[in-house]
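Next up, some structures in structure tokens.
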Structure I
Amino acid sequence: MDNQTEIINTVKLLIYKENPSLLEKVDFEDDNIFLEPLLFAYFNSKKDNLFAAEMLTEILQGYFVEKEALQVQNSLGKDGIAYIPNMGYFNSQNEKVEEILKIDAFEIVKTCHPVMKKYFVEYYKGHILDSTPPHNPTWQNYYKELEEAICIIKENLPSFYSELVSSNNKIYLHDNPKIINFTTIETLGMLYLYVIGDNNLIYFIEELIHQGSHNFLCYVTHNRKDYFKIDVDNTVMRSLTGQEWDYRTVYGSFHGLFTVTQRVECFDILLSKDVFSGREKHELLGRLADQFLRFRTGLELIDLEGVFTDKGIKYYKSLDEKCMKILQKYDSLRDEFDLSHRDLDFRYNDFCMTNSYNEFLKKDKKGIYNFLIN
């Protein structure tokens, strides 16, 4: 992938500067080692001096060609368990208590490693409500349903799946819905998803597309100057558009356009292939209708030439035009569903309170929601 080699080489250089002997202990040609999200988190924590230097060894030891005495002291989480990448989960006595869990190309992380902790924040419309919210891993209850979602994407959305695999490798599931689903460039490759209730298949599909696309775009736009003329990471949208509500950065808003376009494109393929029926189709159509509210929320108001390079303008317009073209196909959905329940997230149970499932079934039987490929 574009820019991935540059990022890998940067991580190698950071390791070399801190502890060059570690590079002699791993397979230097194995790029997967240097795409480890915990490594990104560790080096991004250096500015805050959060962890001892031994943490780097603990993160990398599972990748050592010749195994050494296990070190877990700095990696122990609040549950007393140390997650050692590529090796497993250990207690303070160095006893293995859990194996690595993989679903196809993705690892399901079973506990919160100390370097992940600071990224869990309750955040609402630009304001931090709780910087240390409680959360617990929920992988045991949901990994099978997550596996089903991954398999559906792999089978029906192969082009997107290639993007997903190229830029994402780990998924952490937890139980706090107030921690809005996220990724962060500081743990590039990791997806953080809350899970509540039952029947999460369509939810997982959307969030794999949504959050996975954030990480993919981080790689694409790694060299900001290729796409932007200004500091888009620190320029707030309201300063360019006059929309006082818009607390997002320009870069965050661009991510919004990209992830909406990705969802619209993937949902279109799934509906065109008639992959789902019944409850799942009802939810998927609701989530597609939700994208109308997320499209063109500010970027279309800015001076494109003042913000984007020529390459950036071309990329922006291609996304905007693609998204609009697909949404026009589903324009009948714009007023079909009542989305007054919606806040930041689409939640199907709330959707059903204002959009009768039984009424949907009657209409679907008449072919009103038929969007099959002609």
Structure II
Amino acid sequence: MEFTVGRIRRRGQLCLTAGFIGLAGALVWFVVGDSVDGPLGVTLYGAVASLTGAAYLWKARRPFRLRVDGIGITLHDAELAWEQIDRVALWHPPNTGEDSVDTKPPKPHLQLWTAPGVTLHRRPDHTLDGPPRYTIVNCADLDQSVSALTAALAQYGGARFETAPRNVRPPSPVTRSGPGRGVPGREYRFVARSGAGIWTVFWAASAAVCSFVLIASVVGDRLIGPFAVLPVATMGGLLSWPLAIRCFQQWRKPLRLRVGPAGIGMRKVSERELFLYWDEMAVVTVGPEPFGKDHRPWLVVWLLPGSTVRAAPTHLVDGHQAYALVRLDRLPGGAEAVVPAVRAYAGERYGEAV
């Protein structure tokens, strides 16, 4: 499959056009207007946009070719057979913004490690050890999607396509393990209500009693009990109502994990469910949270690049995105109940992190 970078030229033309329009507007404003300070901001915008567009157009002039097929990877300055490639990966750079469910993670970079004794006629990335690593292209510059590049690398690269850190999953071909979407089968549900219904009734009753004492004392102009009851009822109401609402939310939308033929669904308390399909996952692991000091078992999902999940990853390990879904001891039965269900559907995608 051939990949192109025509969008760099289009991006440069757009920026250059916007910059010229800004500079022309600033010039007209300077000639017609009475103030010199007015067009300075527009001039600065036009200059920055013009320089950015010129940089993109200069980048578009550089020779580029990327072809992924059964023979190997072909670049404009080299042809590498798969035997000459140690591994290839789609490396995600750290997100410079605040991670949230609405934050779109930056697109990955295609990186390639050559086999021992093989070098490219280009500058390798700075690495402390291991085989030479080369950054081939930023996927944001490709006209094709990241999922298309992922599919080509999975089809032709086999075990050389690294989809998760090597300490998590040894090199192996990306396969569609587990049942497909829509295949009938039992769905396992693990719901952690933690007695939320009882606590909702308790805190709601406490809040109602405190509110009654407070209202009767203020509106009825007669204290119920000693004077010390009034501040106690006030503080009790301020604490009981939020706790009652929180417990009601936990009872109505509790912590829940679903494992079934289609994939894994995870919902935190009173939040929207995050559902991950099996064919979007590279590996599912049970082990310590990445970079965490808590060594209790977590359910962690490593997705294939180009997946449709909108939620931002919770961790970034060696350029691979990880989603730490839930600590298993928070669910009924713990790891002893959850792991067999995950293992039954994950198939070859299941692994245990150390």
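If we compute relative contact order in percent (Cα under 8 Å, 6 or more apart) for structures I, II, which one ends up with the highest value?
Largest one: structure II.
Tell me which of I, II gives 250 when you compute volume of the Cα convex hull per residue in Å³.
It was calculated from structure II.
When mean count of other Cβ atoms within 10 Å over residues 78-85 is computed for each of I, II, which one produces 18.9?
This figure was derived from I.
Comparing distance in nm of label points 7 Å out along Cα→Cβ at positions 166 and 286 across structures I, II, which is largest?
When distance in nm of label points 7 Å out along Cα→Cβ at positions 166 and 286 is calculated for I, II, structure I comes out on top.
Suppose you compute FRET efficiency 1/(1 + (r/R0)^6) of positions 94 and 294 (r between Cβ atoms, R0 = 35 Å, to 0.05) for every structure in I, II: which one lands on 0.95?
Among I, II, the structure yielding 0.95 for FRET efficiency 1/(1 + (r/R0)^6) of positions 94 and 294 (r between Cβ atoms, R0 = 35 Å, to 0.05) is II.
Of the structures labelled I, II, which one yields 2.7 when distance in nm of label points 7 Å out along Cα→Cβ at positions 174 and 198 is computed from its coordinates?
Label of the originating structure: I.
Using FRET efficiency 1/(1 + (r/R0)^6) of positions 54 and 254 (r between Cβ atoms, R0 = 35 Å, to 0.05) as the calculated read-out, with 0.05 as its value, let me know the right label among I, II.
II
Laboratory data are not the source of any read-out in this text; all were calculated from the coordinates shown. Treat the numbers as computed from the prediction; the structure is a model and nothing was measured. Cβ atoms are built from the backbone, for glycine too; each structure is taken alone.
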